[in-house]
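Structures are listed in the sections that come next.
Read-outs: derived from the displayed coordinates by stated rules, not from any lab. The structure displayed is predicted, hence computed values, not measured ones. Cβ atoms are built from the backbone, for glycine too; each structure is taken alone.
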Structure P
Amino acid sequence: MKSMIVNTLGEKKLTCYVPAGATEAAAFAAAVLDGEYAVYTAGATTGSDLVNEARDVTVMIQNEITGEKGYLRFLIDTTKHEGDVITALKDKTFNGVKAEKVVIIGMRTVQF
């Protein structure tokens with residue numbers, strides 16, 4: 001089991017992962033974290049763990065009005081391409097930045 005903790009300190013949000021269930025992660029956060037926090041755990045999972053190849057993608061997102069930028073890195077299925085990534089990210093907000101402009105900085109196939 002793995003839980004994600006999102007810690008809010010003023011305007012800043014920090015994310016960490018702990019190898020624990022929701023109850024244990026919340027107890028950890030209450031004991032040591034300052035500010036506000038939220039604990040998230042995975043619900044049902046789908047797919048297969050038999051993946052041996054994927055595309056490693058790095059993108060820059062930008063809010064064209066404010067000029068704010070953000071960078072994201074993730075793995076996608078090898079059947080997906082640039083257009084799929086841009087469509088999936090366009091006009092969504094990540095880390096407070098609305099992705100009005102999406103630029104793919106890098107995309108390469110990796111094997112596990």
Structure Q
Amino acid sequence: MPGEPVYEKVLEGEAKVGKVLAGVEELMLKPEDLSSPASLQMALTRILEAAMRLASQGGFREKYIAEVRVRDDQGRPVIIIVDLGESVPPLPSEKVKARVKIELLDEPREG
């Protein structure tokens with residue numbers, strides 16, 4: 001049946017839960033932003049415009065995220081960020097165990 005998983009894998013790891021400012025992801029430099037003086041200038045312009053847009057929208061909001069760290073089957077680290085919303089998540093501590101479930105589906109890709 002289409003949409004049913006044909007293969008499943010569960011990866012175990014850990015997560016660190018913390019508070020961040022929503023919208024800050026637009027204010028970060030990427031490695032390619034440092035490849036030339038022109039790309040750095042464009043990145044700084046992008047960051048300044050994003051900061052001005054956030055300020056005009058009433059400033060920053062706080063939200064909670066989990067930085068989930070697992071290792072793939074070849075031992076390489078995989079990091080996934082999960083948005084937990086604006087209220088304090090009901091977790092026992094800042095560091096918790098994590099489980100990532102991957103399902104490969106019997107569906108053709110679009111595009």
Structure R
Amino acid sequence: MGVHTATQGNAWIVVLSGDISMHESLEFARELKAACGGPHEVIIIVFRCSMINSHCLGTVLAAYNTVKSTSKKIRIVSESKMVTKSLTNFRIVPLVPLYDSVQDALEAVESDE
């Protein structure tokens with residue numbers, strides 16, 4: 001499975017799915033770095049995996065630190081209780097808001113504007 005990207009309106013969506021090896025972690029880091037430097041104002045990170053490693057957690061935190069002083073917004077969608085627990089334990093949530101679906105994340109961004 002791995003890492004996939006898509007755009008929807010002004011959002012760049014980065015999806016991490018399946019089993020996460022170091023290869024997927026590095027690909028995820030490259031895509032998220034590109035998203036942070038790209039033209040989209042919203043970055044939505046979607047975790048469709050049962051667990052994530054510390055490299056992925058650090059990548060999300062680095063992306064947050066990269067965009068926090070800009071007008072860009074990062075939102076996370078987690079489809080796994082274990083991933084949500086990792087994000088919470090690593091204190092990424094509540095720094096980056098967490099949603100149940102991409103649609104919920106997009107609607108929340110629209111209501112913020």
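Where does the value 2.0 come from, among P, Q, R, when distance in nm of label points 7 Å out along Cα→Cβ at positions 42 and 66 is the thing being computed? Numbers along the way, then the final one.
On the way: P: 3.2; Q: 3.7; R: 2.0.
Source structure: R.
Which structure, out of P, Q, R, was Rg and Dmax of the Cα atoms in Å, for residues 18-81 alone derived from, given a value of 17.5, 44? Before the final figure, lay out the partial values.
On the way: P: 17.5, 44; Q: 15.6, 46; R: 11.6, 33.
It was calculated from structure P.
If percent of Cα pairs over 17 Å apart is computed to be 70, which of P, Q, R is the source? The read-out comes from structure Q.
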